[in-house]
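Next up, some structures in structure tokens.
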Structure P
Amino acid sequence: MSGRRQEILQTAMDLADERGLAAVSMRAVADRVGVTPMALYPHVGSKAALLDGMVGTALATLLEDAEWRAAAAGDWRVRLRAFARVARRHSAEHPWVVGLLFSRPAVTPDAVAFVDQLYGALLDAGVPPSQVPRMERLFSTFVLGFVASENGGRFAPGTLDPRDRRGRLPEGALPRHTALAGWLDLPLDLDEEFEADLADLERLVEAAAG
């Protein structure tokens, strides 16, 4: 990747960190770099290509993470868990990344290299080649969905705890909630839940391999 292209992509990512993905435009990036918008096109081609490049750069950063590098020589379970943990941590630091990953395909060399690593872990697990793309989509969608829910506030308790919310409805209106009250009212440990979900996904991978 040319130095100018990398500068442009990094500037776009810095803008997204500071002001959100909606603030990223060719004009805004050009202003930050100190050139005219037309000067960006030889390096990134279009706004869509700029966003694709941001996806690739974000995913390449995951492959450079120390936790992934330490896990790269491990078995498939170690690698999948490292991918998930690293993606969760980086997405918490850069919340805009999840929305971009949900909306853009992996088409740049960096992005494809990342997906190739996931394919390798699934193949090493014994998943039949015909099922590897599906399992990769399942795994990636879980991780991104969990992170989006966590960062976006979906897992937050809100202004009322579960007991208060149930108490505002007529008696018996939520029989399943009442039956689950002992678990719904427990403090939510998202780290523990994330690890438990990964263990469930490992079992799904093993079932696909079997």
Structure Q
Amino acid sequence: MTATTRVPQEERTRAMRQRLMEATVELLVERGFSGTTTTLVSERAGVSRGAQLHHFPTKNDLVVAAVTHLTEIRGSDLEAAVARLPRGRHRTAAIIEMLGDHFASPVFTAALELWVAARTDPALLEAVAPLEQRVGRETHRLTVELLGADESRPGVRELVQATLDLVRGLGLANTLGDDARRRRKILAQWARTLDAALDPQENR
């Protein structure tokens, strides 16, 4: 087989795997982990069962690939949102709102389904835990950087972590019913709290 015929085949395989992972994420959001089956995934992706089973023989194989895919999406989504952040006095509020929107997104809902399933599935936990830890570290680092937070000051690291715990908690609440207005009011107040705590001179 020549290189000219091999490359298109590799591209087709990569595109097919991408469709399968995207379909898995969509179904996790729509039907949850228990309602996501390999048959539904192959139908949604427009891929034959044989081709799907060749690349992902079991549901866990497919979901583990989707975990990695989700991690990449979450990172890309945050990078795109960061690029749109304003400068100036409203920046903190914009940062907190951006994080709130990210953790209320369908991508977070899909990740949440995997966390819940991994709690009682050791094989899935083995795949989910290190990736989720990586996401957590990167999100913390990004939040510190965006807020200009000096974590050498007492209490600042805890404030950053409280921020992330808050937006995750609001994201979890969002899965039970959209309450964007309440969420934005809470986040706006938290942004004012952070401004006062991180830069006390600003409010004197």
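Readers should treat all values here as calculations from the given coordinates under stated rules, not as data from a laboratory. As the structure is a computational prediction, the values presented were derived from the model and not from experiment. Cβ atoms are built from the backbone, for glycine too; each structure is taken alone.
Observations, loosely collected:
- Label whose coordinates, when helix-only ellipticity at 222 nm (-39500 (n - 2.57) for each DSSP H run of 4 or more, over all residues; to 500) is calculated, return -22000 (choices P, Q): P
- At a computed 36, 26, 13 (semi-axes √(5λ) of the Cα gyration tensor in Å), which of P, Q: P
- Looking across P, Q, the calculation of relative contact order in percent (Cα under 8 Å, 6 or more apart) that yields 18 traces back to P.
- Read-out distance in nm of label points 7 Å out along Cα→Cβ at positions 121 and 145, computed value 3.2, structure in P, Q: Q
- Value 4.9, calculated as distance in nm of label points 7 Å out along Cα→Cβ at positions 49 and 97, assigned to which of P, Q: Q
- When distance in nm of label points 7 Å out along Cα→Cβ at positions 17 and 65 is calculated for each of structures P, Q, structure P comes out greatest.
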